[in-house]
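Values quoted throughout were computed directly from the atomic coordinates according to the rules given, and no laboratory measurement underlies them. Since the structure is predicted, the reported quantities are computational estimates derived from the model, not experimental observations. Cβ atoms are built from the backbone, for glycine too; each structure is taken alone.
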Structure I
Amino acid sequence: MTEYINLKTPLNDSTIEKLKAGDKVRISGVLYTGRDAAHKRLMEMIETGKKLPFNIEGQLLYYVGPTPAKPGQIIGSAGPTTSYRMDTYAPTLIKMGLKGTIGKGGRSEEVKEAMKMHKAVYFAAVGGAAALIAKTIKSVEIIAFEDLGTEAIRKMQVENFPAIVVNDTKGNDLYNIGREKYNKPNV
């Protein structure tokens, strides 16, 4: 039986520091969403000294562009997008207090260093399980950049959102750990 660590947002340093690459988690609370275009606008706001549309401290940012909801649904499919496209922006947001990001694929060395320095983690959500993930989303509200459509920033209330810690605060990387295990000769 798989053991899950239950997390409730917002997160703090002591909670984040206990997580290790490979830990399976279930997240409840608020997740904020954002992709490339929204990140670009957030950076413009930061550079011009404007207030961000949400308090970033302790929060998690899910890289997703959900599909429109069908009648009777809260949201359509809500699977993760490729994270490295946000790597240019992530170190700044992590330095400002963002405690984690959720997506798919690997992260740059700059992002990994920012996570170590400022106590943040990177979670992977399962690509291809967008409909299943959508079932953990209990409410959705667009809070910024509505003109961006699926890339607008949303505030999502989630319950038992499944994810896996890929990068932890110690610099461990689940993808590297997996490759090392695979490449070890059987003795």
Structure II
Amino acid sequence: METTMLARLNHDHKHIAILLKILKVKQSRLAQGEAVNFNLIRDIVEYMQSYAEHSHHPLEDIIYSYYLKKTAQSETDDKLATQHQTLVDASASLMASLNLILSDVVISKDQLVLDLKSYVTQQEEHMRYEETEVFPLWAEVIGQTDWQEIQALCTLKLIDDPLFSDNDNVVFEELRDYITKDE
């Protein structure tokens, strides 16, 4: 069970890294004045909002809360929750800009380039923090029985990945096609 939950989170991180790599390329092209597919960028941010922010991060929050109770620690400095909220705010802001662009409203290209770069950097730093500091603590402290309890607590937040699963979800079909061709 332990390896299943942590494996799932790490697996999600690998998928998110693929999307961040695409955003980096788009950001670089945009910075050089090249045309980019804003629908594709919006789809990536929408995926991050619909999956990472509504399933992946809540799972991490549930596990972290369990970890704090198990180790009798208080949440004096909840860096994880703070980062999750910062990422929610960043993706909402980026999505607002993308929706303006897709509605033919002119916005600053330079600002969009900075926002994309900042968004990718925040996401990468967040995943690095979790993979190097948070996940190893969980693996060390949380036992098999604990993981079974966590699994039960997480049931409501566990959803199939709408992009990287074998279901017939067509929500991110264009993005899925792009990733398949890009690999």
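Structure notes:
- Each of structures I, II was scored by FRET efficiency 1/(1 + (r/R0)^6) of positions 71 and 103 (r between Cβ atoms, R0 = 30 Å, to 0.05); the highest score is held by I.
- Label whose coordinates, when distance in nm of label points 7 Å out along Cα→Cβ at positions 119 and 135 is calculated, return 2.4 (choices I, II): II
- Each of I, II could give distance in nm of label points 7 Å out along Cα→Cβ at positions 31 and 55, but the derived value 3.2 comes from II.
- Among I, II, structure where helix-only ellipticity at 222 nm (-39500 (n - 2.57) for each DSSP H run of 4 or more, over all residues; to 500) as derived comes to -7000: I
- Which of I, II leads on relative contact order in percent (Cα under 8 Å, 6 or more apart), largest value: II
- Entry that produces 56 once percent of Cα pairs over 20 Å apart is calculated, selected from I, II: II
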